[in-house]
Each structure stands twice: as C-alpha cells, then as structure tokens.
Structure 1
Amino acid sequence: MIRLGLVVNPDAGLGGKLGLKGSDGKANFARSMGADDRSGPRITTFLNYFSSLHKEDSSEISWITSEGRMGTEWIPSGINLGEIKIIHKSQGETSSNDTKDVIKKIIDYGVDLIVYAGGDGTTRDIVAEIIELNNPKLPLIGVPTGVKMYSGSFAASPKAAAEVLSAWIRGDLLVASTEVLDLDEERYRDGEWMVRHYAEAYTPSSPRWMQGSKQRVEVSSEEEIIEGLAEHVRETLVKEDTMIIWGSGGTLQSIGEYIGFNLTTLGIDISLGRSIVGSDLDEKGILKLLNSHSGKFIVLLSPMGGQGFLIGRGNLQLSHTVISKIGIDNILGVVTPAKLLTVRKLRIETGDENLDSKFALKKYMKVLQGYRTTRILPISVD
C-alpha cells in the first residue's frame, strides 16, 4: 500500500488576477473583490487526471488528508482514487499554522510522499514542518496554484503533477534535492524583487514535468542589448494605433525606461502610442482598456529565467480571457542572451485547456533577442 499525503492551501493564488502579487494575508480582501478559488479546482484537475492514469491499481493507494477545504472538499466524486483516510479537520479561515498542523498529523500517520497545492509560502511552511519533525527527505510534489512559484518542488501544471506522481509510483523516477525559494511578498508588492534560498526539499526528478527553481542570470555587458531591444520596440511597435501590454520583470522595465516609460517591475502596464494609459493593472483593468481600443494589440513578455515560463507564473492578471481577447499571435517574447542560457523553450500554462491546446498547436513562438534580431523557440504546454 502506497500512502500519499494530500494538502490544499485553499487561499493560494487568490490575488493573481487582481494583481496583488501574492495572497499572503490578502485572502479575505481578494474574495471580497470577487476572486475565485484557484487552489481547490486545480487539485481537482490533478486528481481527475491521476485517476485516469491509475484506474487498475488504485486499490493499492491510500490518501491521507484533511476533511474540508484543506482536502476532501476538492476530491471529485465518481472516480476511484483508492482509500481516503481523514486525519484532520479544516473549517473556516486557514493559516500557515493549519498547514503545519495537518502536515504534522500526516507525517505522524506515516506517508511515502506528500502532494500539496499552494505557492512558495505553502512550500516554506511544509518544508519547515518536515524538517522540524526530522523527516527532511520526505518527497514532495507541488501542484502549482500560487501567484508566483520559484521553488523547484512544483510540477509545471496540475496534469504534469499527476504524470510525475504516476511515474514515481511505477518506480520510473528517482528522488532528488531541489531548492525552496522564498519571495518577500511585502517587498514584492512594493515593486522590489527579493528572493532568498530558504531550504532544500526532495522531489521526484523529472526535467520534463517539474518546473525547476528560478534562476537569476546577470551579465554586466547586456546594457547594449537592452538598449538595442528598446530601440527595436520604439521603432516598430510604439505607434499611435498600437496598444502594448507590458509584462512584468526587470528586462521589460529596463526596455521601457530607455523608451521613456515608467513601468512597474512586477505588474502589468499598458501603453498607447507614447503614453502609459494603465499601470499595475488587474484582470478587470486590462480588459477595460482592451475593450476600449479598436486598433492593434501586442503583448511583450519576458520568460522566467531557469523555468522558462512565459505565461502562468507571476502574471495571472493575463488570464485566459485576456489572452483570448488579444490573440495568441499577438504575443512577442523578449529575451536577452543571458536569459537564453537557461531558457530553451517557452512554457505556457493559461489554466484553460482549450487555450493551452491552441498554444500547443502553434508549436513555436518568435522572440526578440536584440535590435531587429529574432529567433524561434519551441512552446511547451505541460
């Protein structure tokens, strides 16, 4: 019998579409603003897909979890997952203490691996508890549901998490150490990117399905590259009839600075001609501006170094509704030579299967890497 822990942080990812850049301490506000649950539905997607992979041997699997929003509420009915063992009860608002409490009870019961839904904060809480309980090598698989996820214990998507777990159960994957990275959300909301290495965690090793940890690559000689990128954007894209949606990140902020735009480092901004018409926008703000414009659209996005995510990490404001309105052919990646050292493919996870399939059919995307210099990178939809 394989024992699997299952833990859901029901508040993870709530702030994404609202542009809150994190959900820590913001869950009630996010819900008051109409935010929909992200974590629970994605763990349901994971469980449904995992069930389709293990129809015949589910009797050999036991899930150890919490009753309520941290577990059983999101287990779909009508599918055979194996035994469900409840060792904890969650109700009302939950906090990091609830996460640590359920992890303690799961470990005390005895499990072979823990599957969890959350973001980096959830990972941090889980790893702190398993270290405290002297079980640091207990394997983890994270179903990505937060706003920004830099730790290497996350799968690329809920279905990818199911693939990883299935392969691990079959004995096809070894367990390896990976980084747990901690982003200070208060500084993040103020536009400052401050990440530190928090701990090491263990997870099934699968470059195909696991996202890996974020890397920062800096090359001092890249100032001329940034200037060339900015010149290209100014000459070819900054026009009175073209609305530019600027993604987050230091690369695009630097390009905007050369052009004369004061962009937010970690938010979504929109320019029209030579003017900024929206700064640090949430999903509704983006859609309002898009609906007011009858001309051309272009989205500039810079992939996350190391992981290669273009959509689905740190830019949840660019929802599938927003992307569908803009059109996938109006998305342009922007990379520097330093980032190309770690980005070999563009990973996409919109949260909408139909839209993801359109990206998958596209297969390749053009990226700008210098003044009037582009290259083609493959698209990966996990």
Structure 2
Amino acid sequence: MKLIALLTGLLLFNSCTVSSTKKNELNSEAWAFPYFKKVDSINPILKPTKSQSFTDPITQQKVFWEERNVLNPAAVVKNDTVFMLYRAQDQWGTSRIGLAYSTDGLHFEKKENPIFYPDKDNQKDLEWNFRKQEGVPYSLDCKSCYFDGVEDPRIVQSKEGEYIMTYTAYDGKTARMSIASSKDLIHWKKHGLILKGEKYKNHWSKSAAIVTQREGNHQIAKKINGKYWLYFGDTNLFMASSDNLIEWTPLEDAEKGTLISVLHPRRGYFDSRLVEPGPYALYDENKGILLMYNASNAANYNDVELPKFTYAAGQALFNPQFPYKLEKRTQSYFIYPDKDYEKVGEVNEVCFVEGLVFFKNKWFLYYGTADSKIAVAVFDPKAKN
C-alpha cells in the first residue's frame, strides 16, 4: 500500500503544469517563491455541493450552506494533518466557514456543518444582511443583494498555540475586518472588529494578513519591535499593529490622520486596479517580510496580456525591522487564471491565493478559482526545475 501511495503521489506531481508561472522572471528574485505548480490531475480539490446542510441559528431553517460556491481558503497544520478553513455560500450568498482536513495536503474530507457563521450574538448586525434585518423580501432579480456573513479567513497561531483567525464580516453594505480565536479549530470566540472606534466603525476594510515566522510546520505570529503586525486592504495595502493579537491600532499619517498606504496598484502591470493581501506574511530576519498579494488588472492602462479585471497574484518584500517599508516587489504574477474552472464562475478570471502551509517539506498553496471552487498548487524547494 505504501508503494501504491508513493507512485500515486509521484503521478500527481508529475502531472502538474507550470504554464501559470513566469518562472524566468521570478527565478531572478532570490527572495521570492520562484513558482508554484498547479496539481492539474486533481484540481479543483473542493467544489460546492448540496449534500451539506445544517439548521441556521438565526432563521431556524435548514440550509444547504455550500451549494452555491466554495472559495478563498485558509489552512493550518495540526498533528500531521492539514486543516482547511474555507468560505462557503448558500443559494442566497450568505457566507459561512467550513472545515476540511487532509493527511496528504491534496485530498480533503469536509466536516458536515460549518464551524463559523452568523449567529444570534453581538456580531449579528455586522454579519447579517441589513435587508434581512429590515424584513425586505428576497428577490430573484438581484444576484448579490443578499450577500452577507463571514468571509475569507486567514489563520495563524500564537506563541501559546492558540489559533487566531482574521475574517471579513459583511452586512450587505460594509465589509469590516474582524478577529476570532480558538483552541481547537472547532469552537471559536468572536472578538469583534479589528478597526475599532467611531472613526472606523463604518470603514470598508478586508483581508487581514498577520506577519508570522515559520517554526517547523507552524506559522507563529511574530513580534517585531515589540508589536505584532498585519497588512490589510483591497485597494491599497495598509497596516495595523497590536500588543496581543486581539486589539489593533491602524498605522496613520500623523499629519493627515489618514491610513498609511504601504503598497499600491501600478499602471501598466497585472496589479493596475487593486492590491489585496494573500495568506499570512512570512518573516525572515535575513531576507525580510514576504507577502503574497492578490491583484486585479485594470480596465485600461493595464497588463495587456491579461483580460481586464483578471485576479492574479504577486509578491512583495518588506523590511524585517520596519514592516511598513517596501523593499521590493515582483514585476510579474506567479499564478493567474488559465484553466476553465479559474476562468468561468461566480466571478470570471480569478485565482485568489489565501491558504499556505509548509507540509511534508513542501509548500502547499490553496486558492479560490473564479469565486466558485478551490484548487491547490505546490512548491517543492528540493525539486530541480
């Protein structure tokens, strides 16, 4: 059986393609991941299904909570197993977070019920669509009018081993970065907004990626100059710092009182429309802080080789002592939509990277495809390419 498993694994990795990577350009960047190979033989590895149902605690009705889409996963290694926390949408677009697990990083089993969702708690007003709260009836004429819920998780561990998850709470009007913690990945405590206070309570904010340092297979939140740090945003990238991973303070311009942008779109490039964090950021005291970021191609003055609004991913390097200081960024993307399931879906032309683990001496990158399914790509540091 071990021999069969080994041969199966070799077949899977040999079937990977590299067409989605501009390897020559990236290989010249010693600080960046040179490539990730999509595992074409099994992708997409997670798909929506009507077989998963649970009773919604707010409506008390049975819902097929992942029948519309599964997308944008986080991942973490625990006890030689990869656990994937993924966003799932029901038919009306309410997002909940499901949990799947794998012993090889490629083939996943799903838990039947979501492990994180809108509930009758003190975060309901931020996670439940305002139209539902006002009693506005559903309409088939509006495809996204009832979108809401908890979206796009990213997960790290504290020094004490606690799991810290950032996510987006969405009420149908405003996306707000939020944070939660867990000791077992199943039971979660919601801590509320990352950007607290009157100034930011209605501020659109998404995609919080905490700076981490790898310890074996684990990504541990890293203190720099006595603070934890995170990158966020879905236009420009901004930052916040924290003493305890729960209470965060945004970095502001002392003169203007506005958020400080540390990474911005570039005209003529794949990231000409917007930039948005991918997985957690990776700290290396010698190289710097590596951040994979998602990017969208503008309608014009863009990367002419990509369709407009294409989501592809790049990499940026920040100073290890001053996390807000950009040192370098790749000139091209390292993954982009070139498969049918990446090009057509709820939102066309999307590869959205969000989950990353070091597992079995390889890096596994999990990403959403066309906002509809989930796929995996692998980087083997020991492989010759």
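Here, each number is a calculation from the coordinates, and none is a lab measurement. On a predicted model such as this, the values are computed, not experimentally measured, just so you know. Cβ atoms are built from the backbone, for glycine too; each structure is taken alone.
Match the computed value 21.0, 63 of Rg and Dmax of the Cα atoms in Å, for residues 64-263 alone to one of the structures 1, 2, and report its label.
1
Upon calculation of helix-only ellipticity at 222 nm (-39500 (n - 2.57) for each DSSP H run of 4 or more, over all residues; to 500) from the atomic coordinates, which of the structures 1, 2 produces -9000? Going through each structure in turn, the value belongs to 1.
Say we calculate Rg/Rh (Cα atoms, Kirkwood Rh) for every structure; which of 1, 2 gives the highest result?
With respect to Rg/Rh (Cα atoms, Kirkwood Rh), the highest-scoring structure among 1, 2 is 1.
I have 4.7 for distance in nm of label points 7 Å out along Cα→Cβ at positions 88 and 368, calculated from one of the structures 1, 2. Which structure is it? Of the structures listed, the value fits 1. When distance in nm of label points 7 Å out along Cα→Cβ at positions 160 and 296 is computed across structures 1, 2, the figure 3.2 traces back to 1.
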